[in-house]
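I've put the structures underneath this note.
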Structure I
Amino acid sequence: MSVDTLKLAPPLPKSSSRDIGFAIAIVAMLAVLFVPIPAFLIDAGLVISIALSILILMVSLWIEKPLDFSAFPTVLLLATMLRLSLNIATTRVILSHGDEGHNAAGYVIGGFSQFVMGGDFVIGIVVFIILITVNFLVITKGATRIAEVGARFTLDAIPGKQMAIDADLSAGLIDEKQAQTRRRELEEESSFFGSMDGASKFVRGDAIAGLIITAVNIFGGIIIGVTRHGMDPSHAADVFVKLSVGDGLVTQIPALVVSLAAGLLVSKGGTRGAAEKAIMTQLGHYPRALMVAAALIGLLALLPGLPFLPFAIVAAGLAALGILIPRRRAVERQRDYTAQREEEERSVEAERQSVKESLRIIEVELVLGKQVAAHLSFSRDELASRVQKMRRRFASRYGFVIPEIKLSDDLTTDSRSYAIKVHGTTVATQPLRLGDLLIVLGESPAPDIPHDLTKEPAFGLKAAWISDTFASAARRAGFEPVDTLSIVLTHLSEVMRNNLAHLLSYKDMRALLDRLEPEYKRLIDEIVPAHMSYSGLQAVLKLLLAERVSIRNLTLILEAIAEIAPHVRRSERIVEHVRTRMAQQICGDLLHNGQLGVLRLGNRWDLAFHQALKRDAKGDVTEFDIDPRLVEQFATEASKVIREKTDQGENFVLVASPDARPYVRMMIERIFVNLPVLSHLEIARGVDIRALGTIS
């Protein structure tokens, strides 16, 4: 075979090398059971055993949850096997070379025998028995019981947790990948607690084995020392007891540490976080408990016969913790609150700069020009407060909460003007005379002071701008000057009244319905969707708000809708029936000084509107067909009469026939937006009517 045909085997991967090394270590540990080893190797093995036990304890202290150390049962088995193999090795050396002195089994065992026992083997036996008792009866027994109960409860809870995962997956709360991850964690949890239930038996068996091995070493060593090495019984007892107890201490101290680690692990339960964090957080969560404990310890320090200094130091430490923990917690809360606010501000800023934010339409916005914003800068808090009061008044008056009103500055708006936007559309804009006051004149003559005539923005009345220096003179003349802020808010309030129908969203309507009592929710179920949809119900409410009819009595509205909805589909006809049922509320809202001023159409226009109504075979109105010249003539005559009554300061309503009322309202609202139009059926019984005339 030529050299060129030779093929070198590929190198083993690192994981395979680790596996081989681990297997060799296990085989070496088993070999110790049968092969004698020198004392210096025993020292190395004992040091490794102690280091491994300390490492296990530290990991158990710092893990977040028990599953983070799922390899604990395997590690516990290996650590136990390592200690037992070293126990057998030390037994072999003690019995073979114990006559050589206290260091016959290595310097680790000799050092422990001198350090712990202080040269007296009786002390060593007592300490060893105490360690065995603590480990076997306290730590190991408790950890075993916790592991048994935890395993049983975990296995019993598996079907319920599996069903919860499947339910979350079916509901769309988690995806398939998350479901697989949670199922895998559930399997690992059940396997871990099941393994811990069995692994706890290793710890108990290790304690029993240590006790038996130590007893065998003592009695066997004494017998061998006397019979084989010619030692007198007292000297043999001194040497072999010290060696055996030292060996037992070197073995039981790591066993006690591992038992403690097992107890910490299984007792952690559902608590997350490192043991120090979990325990100290919960113990220090009640500062008053620390202060009471400090007071009691301080009281013990003052009792006669007890040492003052230790109790005083502990009491001072507890009191200091009781004072410092609340302060630290307050600082942490403030830091968390600040971080949360900063995060919210960053998210709001990011959302504001995003493309989606540019698509979002603000429902109500008051846009101030640059100079107006500067003029009102000192009144921003008052402006915001009065806007909130206005929203509360609207909610009480009209039965729903109008949207938040956003205050903003805009460089594109005239610097001395303001604009009111509804759903992103400018519905009103008005210039202001900053620093001046406004007086409403109406039909009164202007006062004999310097002024500039204008129109009041909210109602379009005749008004005049005056300097604030003439405010007293204007009051003496019978006028009440209005400041800039009041002008803006009055105009904003009137604009919102004119747009109530646009401000009632579908979301607002559903919120109103959700607040109803269960009986009315059942009534809604009878109406929707059998006779109308939720959007149809919203249309009815919008038509009422369009004429400034409050929907605060929502239960009465729903009852009226339930009466007519099975027979009528059109929202307009449903609204007319609802208005008839709400006659008492409508008239009550329109009364002035206990009376209802009424302006009638007159016979001529009643007949003209009646003839313009086209009906079908059932008698229902299908069309309103009126000569355009009559519309113009009606507008002229109505405007003349209505302005005359308005100038006289009268508060009144226009009354028409029930069938013609919607169409009369449609023509009147283009001239007089705020004039209510009622039908004869909407005038409630017992209302004091004051007739003001007719339009004819």
Structure II
Amino acid sequence: MSDPGLVATYRLQLRGGVGLDAARALLPRLVALGISHLYLSPPFAAASGSTHGYDVIDPRAIDPVLGGEAAFVALADAARNAGIGLVLDIVPNHMAFTPENPFVADIMRHGRASRCAGVFDIDWDRGPLHFPVLDGTAEDLLAAGQIGAGGTAQSPVLTIYGQPYPLRDTPLAREVAEAGGLDAPTLSDLLAQQWWSVGDWRGTADAIVHRRFFNITGLIGVRQEDPAVFDLTHRWIVEHVRAGRIQGLRVDHIDGLARPGAYLRRLREAVGEVPVWIEKIVKQGEAIPASWPIEGMSGYEFMTPVTGLLTHAPGLAAMREAALGAVPDDVPAEVRTVRAQLLAGTLAPELRRVTGAAGEALAVSPDRRGPLGEGIRDLACVWPVYRAYTADGCPLDPALDALRGVNRQAGALLDLLHAAADDEPARIFAARFEQLTGALTAKSEEDTVFFRSVAYLPFCEVGAEPELDAIEAGAFEALMQRRAKSTPFALNALSTHDTKRSADARAALIALSHFPEPARRFCEEARRRVAAADLPERWGLYALQTALALWGEAEAQDRIAAHIAKAMREAKDISTHEDPDEQAEARGAALCCALHAALDDPAFWPGDIQARYQEARARTVLAQAAFQLTAPGIPDIYQGTQRFTPALTDPDNRRPIDWSEGRDDLSARKEALTRDLLEARRAEPALFARGSYSLVESAGGWTVTRECEGRTFSLEIARPLAGKQG
């Protein structure tokens, strides 16, 4: 692609009091910082009360909560005048599964005959569209006044928890709407007539017939493989790209689509040369298909090598030794166990869909598909990547053929993946299987085992793996050199709205690795303290690292309590989102808060380590930023992180930004570094976009050098701890 004028993007989370007018007011600050593009979270109409915007109800309209179409146009015009481009985060894979969604509402009213029936990925042969939203039976809720009749004879609805559910146009529906009331027998008859059903959220998951986003029933998969659906859901986007109001797109959850490559080619044809990035997580050494017409990924693959370079191997080893017996000793085995549990539980509807597709492709009758489902389960439990993209015509990696010995069905299933390029039933199976493996990998690793295998939390991060090791400067240099050649305009992220911890929170733990013996002692102390909390010892390790990540932060106790509750529910072995153990969560939070308070006591730290550690943390914060701002690719700065910003996983990392001028010294140093390096990038765009990259290590740190056509830029980056390690 031609040079798109990219210097750096600035990610802004809309909602939570931040609308498009507020974004417009920030433009002068971004200009002063040196940002070239403002990167917005999804601005489209979303479900009521949405805190993030990924639960879109209509991609053809800007959410009125954010200011509507007029506010977007005003922002685009002001950004253009300020010399700043707009990048939008778009959500092609799914929409909100709610009657608020006009497409869903039309299907509820008209069933398979709806003009919107083809928009969503629905298995109509399995029954009506199902909403597992009730806390009890329909009759119980009717008696409690939570279900009632509403609407008009021309547009009858059933109100459930105050939400109108469109009814099929039948004499009974019209009669109920006119009467304005109903009894239990009438309710039963009315529900039996609908194209949709409702049930208790705890026990009716088997009735779900739509493709979900992971295991989130409130989101429904969109059939972007249908050109008509693509045109419908991208009409607004294409219109505003062509009008010059959008200068870049970030595609959310590319792995959820049936055929990601085909989608990206269609998107590129529709939007021309506008930069396109994808949210994609790759395993170590894995590459995305070279044929995809994109600038690159959104930056998770960049964070991990930065963490690896700055981590001190002896300290990492000390922390892992101190965690022995408290964390899983075999991470892959733990992942396999969790995957099997998920497929037997929350992801059972998805496994059933894949089994049906395999049965059709292999001509296995429905009554004989039990062993086939077991074979798919066993294969999915050991699948090493998120997706293989065979549904898109990509050849199956020959290394995956080694999985033929997993079970008796594996050979036939792998043959289907090989045949997906030329055989439609095989392609349908491949798409279903790969949609499952993507969700299963994310749910088992990022959303479960990353909260169990917690010896070193910086590697329990999106795009990383808990068992990774520190890397040398030469390995980092080689990675950056490949990045410069393959994806010079990919985004370089250190913090995002989805990271488990912000870069500055990770920095606190990376810094600890430079003090091996104190790190070991801290971990041992945390394991001793956790006994009083009556929790597994690993929660002591997790509490210690969380306390360090937020050391010095205001209002830390409330933030810690919310985070520990979420972490325990994600780990899924003491508490869960569906059945939380609030007492255990409270004990975990109390332990973490006690450790957080102890950090302020110099007696808690051996010798003079406290002050040395604080300086190491500050150096790590600045080193991460320096590597991000000088590397091949485009720096993506998450909101507020141009300053010192320790944050935990969402919603902590989506808290409102404090734009006041009062700053601590580290924030001032980081912001000045960011401004200076962005000025250098703006002054030498070709050098940073196309130049070579070298990294030379010395006793004091590293020297980064970029060169292009006789122009040279060099920067000295200090290592976290100068001289002798702690």
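A value of 11 for percent of Cα pairs over 52 Å apart, calculated from one of I, II, originates in structure II. Where does the value 9 come from, among I, II, when relative contact order in percent (Cα under 8 Å, 6 or more apart) is the thing being computed? Value 9 for relative contact order in percent (Cα under 8 Å, 6 or more apart) corresponds to I out of I, II.
State the single structure among I, II that was used to calculate mean count of other Cβ atoms within 10 Å over residues 473-480, giving 14.6. Label of the originating structure: I. A value of -21000 for helix-only ellipticity at 222 nm (-39500 (n - 2.57) for each DSSP H run of 4 or more, over all residues; to 500), calculated from one of I, II, originates in structure I.
Read-outs throughout are calculated quantities, based only on the coordinates presented, and are distinct from any laboratory measurement. All of these numbers come straight from a predicted model, not from anything done at the bench. Cβ atoms are built from the backbone, for glycine too; each structure is taken alone.
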